[in-house]
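Just so it is clear, none of the values below were taken in a lab; they were calculated from the coordinates. Predicted model, so just to flag it, every value in this text is computed and none were measured.
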Structure 1
Amino acid sequence: MDKAALLHAIITQLEAELALQTNAAHASHDEATDEESRAEDKYDMRSQSAAYLAAGQAKYATEIAGAIAAYRNLSPQVFAPNEVIAVGAAVTLSARNRITTWFLGPQHGGLEVTVNGTPVMVITAISPVGRLLIGRRTGESVLLPGRPQPAEHQVVGVE
C-alpha cells in the first residue's frame, strides 16, 4: 500500500468536505443575518434557526480542519511483518472470500478512499472496529460486526 498516496487521498477528500462545510456555514450565516429573515413576530424562528445551523456547520468545519492537520502530521509508517496494529497501519482482512483494506487514522473515520484501485475504509482507534483491531497481528482472527451476524475476519496483512 502506497501510504503517501493514501494520506494524499484522505487529505484531498477532507479538504473538499471542509470547503463544502465552510461554504454552507457562510450561506447559513448570511441567511441568519439577512434582512428578509428578520422575525415577523415572537414565534418566527427563521433567523435563529439559521444561526444555530451556521454555528454547527462552523464547528464541524473546525473539526475537519483539525483532522486535516492530524493527517498532514502523520508520517507514513512502515509496519514490520509481525508488528501489532496501531494508528497509521493499513490492515488487510479476509472473510467469506472477500478482502477488505482498512486504514487506522488519527481522526475522522468513516471516509472511504481509493488508492491505486483499492478501496480503503478509514477508521480510528476509538471506533468499534478500530478497538477490535488495535494490538492484533498478521495471522490473528477478529470477530467484526456484520449483517446478518458478526463475521470472523483473518488479518492477512499489516502495512
Structure 2
Amino acid sequence: MPGLEDLYREIILDHYRSPRNRGELEAPPAYRAEGFNPLCGDEVVLYLEVDPATETVVDVKIGGQGCSISQASTSMMSAAVKGKSIGEARQLIRAFKALMSIHESKLEGESDGTDLAADLANVHLGDLEALQGVVKFPVRIKCATLAWNTLAQALDEARG
C-alpha cells in the first residue's frame, strides 16, 4: 500500500525535522538517562520528571543525535509518554517492542505474532505505528527501540 508507506515516511521525517520536547530538565529533580547504540553511533539523552505522589510523567525532554529513525522514535516516544502514569509508560514500552517483534517474527516466518499480541491489546500507538516498516531492515530495529530502552532505564531510576 504505497499511500500508507508515504504517510508513514512523512510522519517519521516530520518528527526527525521537528522533534517534540527537545531540551533539558534540571537533574535532579528530573531523572537523566543516556542510551547509545555502538553499532551506528545513535545516542539519546532523556530527562524524565515524575510526580512521586501520583507516579505520573510530568515532563519529558530529549536530546542526542543519530539517524532519522532513532531521532524520530525518540520524539514520538517523548510525546506519547508525557502525562502518562509510570504503569502506562511501561505498557507503551512493551507494546512498542511487541510491535517491532511481531512484525520481525512474521517477516522471518518464526511466528504469527499471537504470542506478543497481549502486549499490544488495548494500547493506542498512534504515530508510533509509522515505525513498523523499520522491521523490514532488522539492523534498524535497534535504532527504533533505543529511546524506549532509555525510557525504561529512566523509569527504573524513578521507581528506585
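To test your reading of the models, identify which of 1, 2 gives 27 for relative contact order in percent (Cα under 8 Å, 6 or more apart) when calculated.
Values: 1: 21; 2: 27.
Of the options listed, only 2 reproduces it.
Can you say which of 1, 2 returns -0.62 when log10 I(q)/I(0) by the Debye sum over Cα atoms at q = 0.12 Å⁻¹ is computed?
Source structure: 1.
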